[in-house]
Structure 1
């Protein structure tokens, strides 16, 4: 049943328009020019919580309308270096949204069954249904990020025939094309795609990894692999730049979010999710012809029951 309409406070004005962080054309992104930090968008933690709650409430309302309308879905893809804050951002953006309207999947290393199929096979099975918000914590983009940095994965782990991966640059060119086609297919079937790169600096990542060592309650989050992958930082930055430039398009844009300040990062991400839902121009479905004609009679009968 529709929620009662009540006047909403206008969203706060920020010096930075979140839309300025969107890349929807190929070849326009430079990792060197992308900021890791910006001026705070909040006056205090209390103000941050107020802004976040206000936007999440509106996301919840729009998701309910999207579910009733049953024409659109929304896929949110999160990619970042380790310790950038993907888990916390996803949790903050969606806490308060009806859990029945959200699907979250965290993609780990492929299983044996998944490795026996193409790399998009497991992804297709996890795409959100119409009416729902789907969230991918890591995604098919690992195939042009981690695999780009470690191309030996193609033969040693993914079991691909050597003749198909002898030219690794051709492999990644093909994957960029396949990803573009997949996202276009999704969008043309009503599933909007919005991709986030949480752009944390190397220094900030180091501080967060040390924090995981120093705080016992965070030890469980520490991974030796995270430290090892820091040695490939420059290669990862080039891989991110290339994949964004190859796969940014109007139907599936990238949002590059400064991630050194977690509170800013969450506010920006939430605003962009809200913006994407608002761009759908969602409306409650109208009553069908029979209900429209018989509504008064039905109400009268129910009242007298």
Structure 2
């Protein structure tokens, strides 16, 4: 890891580390720490921790307003909102849905699926990126509408079992572990445990064919450190910093031609969507963008960790 950090620094990454940790208010929103938000400059772009969170989440309307459903590549489609990603994978044996989002967003996703010409009832498998409500709260609603098999990473099962919108138990039909595969029809996805953002945060990979070529698609679970998240003195998960580092190591080892993610801003979806049909190249094919986003999120992780270590006097 140390050698890799040196490589990134040589690529033009600079850290600015105010010596304070962030906290959260009683409503769960972030409040600025006394020393200011940790800041990073990566590849000429400067972000603080709060700005990065805002980039990913947007406002409440962004979370619930459908982004135009569209084909990303081959049999992979986007059916999520402006800021919360959901993906549809079409196979001859039915559909795979990744991320049910908030329960209130399930009708939004259903409408997008149907706008693409598919039947929502044909969803056979439901996957998720990580056990947070904005990505997997709607699992029970999707299950009720489609009968889909709900698949969950083992390390996220406890958090999912506590996720009970309206008191409904969270359905879990298959528990998987790192490296397991999920197959439907002619499509196989591989589950990669990339912990930290949640204990069972899952990055999904698959191979697709388009234009006579095969491409590696990576759907990043999430690698971000939310404001208020404790990397130091975390009594519930003392090894949390090491788990994040494992996630970055795993992510960097994955071959990637088409980067996707649990939040579309993480792969600049809106910008790429505007380029669809503008040239001969699919704008979502962006291996350089995958590396740049990893550089940004890993730099922010190291900045937050350094700030929290300093604040703790370690």
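Each reported figure results from applying straightforward, stated rules to the coordinates on display, with no laboratory input. Predicted, not measured: the structure shown is a model, and the values here were computed from it. Cβ atoms are built from the backbone, for glycine too; each structure is taken alone.
Work out which structure the value 15.1 belongs to, where mean count of other Cβ atoms within 10 Å over residues 53-60 was derived from one of 1, 2. Source structure: 2.
Quick one: distance in nm of label points 7 Å out along Cα→Cβ at positions 157 and 237 came out at 2.3 when computed from one of 1, 2, so which one is it? The correct label is 1. Given a computed value of 3.5 for distance in nm of label points 7 Å out along Cα→Cβ at positions 45 and 77, which structure among 1, 2 does it belong to? Comparing all candidates, it corresponds to 1. Taking mean count of other Cβ atoms within 10 Å over residues 101-108 as the criterion, which structure among 1, 2 has the greatest value? Biggest value here belongs to 2. For structures 1, 2, which has the highest computed value of mean count of other Cβ atoms within 10 Å over residues 149-156? Comparing 1, 2 by mean count of other Cβ atoms within 10 Å over residues 149-156, the maximum is at 2. From which structure (1, 2) was relative contact order in percent (Cα under 8 Å, 6 or more apart) calculated, if the value obtained is 33? Checking each candidate, the match is 1.
In this comparison of 1, 2, the computed figure 51 for percent of Cα pairs over 26 Å apart is attributed to 1. Can you say which of 1, 2 returns -14000 when helix-only ellipticity at 222 nm (-39500 (n - 2.57) for each DSSP H run of 4 or more, over all residues; to 500) is computed? The structure behind it is 1.
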